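Readers should treat all values here as calculations from the given coordinates under stated rules, not as data from a laboratory. All figures in this text were calculated on a predicted structure; none of them were measured in a lab. Cβ atoms are built from the backbone, for glycine too; each structure is taken alone.
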Structure P
């Protein structure tokens, strides 16, 4: 596996901007408000021919026991432990602060190779941090400006010198360059247990779990295997009704979640079974299917319900799916407890199954045999001209999700959508397609 380098420093010194510059992405959220990053975030980075894994971390700050800040510090501490090299970062305009001194001591205790970065040094004459950084004891600093792309040649030299000095080597693995077979995004409202489920799947406290709504801000990506399938798992920020949000940082997080949805293949929509399914859950499910993604419903905290409450929850879910979201009727529903890791593996089995359905490819001959039988069983209605519509033949246009085109020479004016729904439902039964939207176009 490639070298791991962790970016460490107090809040608002530009760690996420450095991360984005090195990865060539905008994956890490960036804002002037301190403390935006909470979980540690990994990405593939490179400077010229130098490739490595970079870890963005929460800003180091003093925290009370049991607080959200302490949980953030624990994630940062884990990043330091995992890293081969530390990039201790300060703000060149502010110079060295008492917090920088405090956390430099903590980093030195870890006894890891450390590179001193002085960010925001686009104007070295107005950057007191360059001279002051020597006080921290990490040697000659690298002056850079992540925002303007200045100083990364010097950073390249610093990393290669550190690798040679400490004889650091990449650990080759067979699947290092293998691309994930599928991308699974965990989606849902705030505080329904998304991060708890994320950690349960990975068997690791990889994402911060807190009672504070909106704890997760950045989408967190981790690759793992399930029964031989390489899955990229994504934890996302909770999404609320728009009129309840007004916080700009929350809007940034929600936009990041929406971006993750666009790239996902399968989405696990987490619902708090205790609260029950509501309109926002249905809206999210509708959005997921509209985007053409395979969907698995996860009824979390199922263990907290009595038998009577479970009957009510099942009835409400089935009713809402039948009358409000017809395309979701065949989506798998897994009732679990993420906290107790009960039935978590069943979720992954369902994910792999619907991913297969999402990639369904049906031969033209089988499609037309089915179309003939379906139209004979329930003939198409008449059009506005009074003539019965004749569906001649059909073919599959694409997969991911399955998309079919039916050809006709008839006038389709006034052709009811209910008949298209009939064809869609008939196709699901005939070809056993579940958990994915089916798109049908009649021309």
Structure Q
């Protein structure tokens, strides 16, 4: 097996005739001509590999899926139209009506919307628990629980869950672990190596890296044995008329879960990844390690500066001494924890608008993982629909600012932040004391 730096360039594609293009071609086609009727029948019965219609598969998308699966160490992947659709399909495949999900209380706001509103309408119960308290996850398990869901690096506070401990708790309860690794990427952290069973990504973010295309992906580790308890997993382990009267476990073995995601949920709901977007993500993956190294180093430099700034009350970055996740960062993230983190202004909620409006290089954007540096106010933007209780559980204050540090020179970014902090703090900044330790309130 090649090193990830090699896989991110070569995995999933070999140039083919007649022209042998080095870059993966964009197959901009909705459908595919069958050589004969017998082939069409076999493909529609899912008895032979191939493409029938681009809603469920496309050669360019397949190359992206194979490359990402190789980087994550999975048995395969399914591309989707967005990160939100990747989360939705990954969980819907595991959660029929009447079942239960244990989920982290620190999640992206759009994910909270999905779990709170849409899943509630579908008859799926969700219990939110502290990602830093493995015992709370065990206590939340019910007989109808079918999955654990969490983020590898939480959005927006960059908390690091103890994934091996949570995976042990999930597997003891007989359920798989689904991890959103968008902020980590396989360049920094591979959840399947730490006990996860399924990994989801918003490819829109760091995998693409330039804020130019929407997309998502689901990667299956092939590690969870759905056939061990057929009564609990009838969709996968029981014969289905839709799949020729056989079970997906029988037909697809370790890839049964992905077969369900693609053949039922991607097919029925239709959030397909566009071929042009897949090509964009393939190009993004080629430079992923290089970009993530710079993103991560620059973010830590910025966080260290903010931790000593008199206008900052708290910095939420696990790479700083004193942060509650510092030990997990040292243990599980040897290459750093990425470039998305948050901090709290010392001057109070009234300083948020002036601070954001004074930024020049940091752009006020509801996105992360761009080459450009971005800023956001979670309480009024990405997490605005959370209840006050949900925001407290997530650790989001009215003064919390989320940063996504880009590829610019960190000195320029620090200067930009300093100018904006001076505007926001006014005369208060000169007399305020610096932060004693990252993650601690002054």
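I have 1.00 for Cα Rg over 2.2 N^0.38 Å, calculated from one of the structures P, Q. Which structure is it? The partial results should precede the final answer.
On the way: P: 1.18; Q: 1.00.
Structure Q accounts for this read-out.
Taking mean count of other Cβ atoms within 10 Å over residues 11-18 as the quantity of interest, name the structure among P, Q where it is greatest. Mind dumping the intermediate values first?
Details: P: 22.9; Q: 11.9.
Largest calculated value belongs to P.
Out of P, Q, which structure matches 24.9 when mean count of other Cβ atoms within 10 Å over residues 115-122 is calculated? Present the calculation step by step, with values, prior to reporting the outcome.
Details: P: 24.9; Q: 14.5.
The structure behind it is P.
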note = Taking mean count of other Cβ atoms within 10 Å over residues 179-186 for each of P, Q, the highest value is that of structure Q
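Figure out for me which of the structures P, Q the number 0.10 belongs to, where FRET efficiency 1/(1 + (r/R0)^6) of positions 3 and 403 (r between Cβ atoms, R0 = 30 Å, to 0.05) was derived from the coordinates. Numbers along the way, then the final one.
Numbers: P: 0.10; Q: 0.45.
Only one of P, Q returns 0.10 for FRET efficiency 1/(1 + (r/R0)^6) of positions 3 and 403 (r between Cβ atoms, R0 = 30 Å, to 0.05), namely P.
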key: Highest-scoring label, criterion being relative contact order in percent (Cα under 8 Å, 6 or more apart), among P, Q   = Q
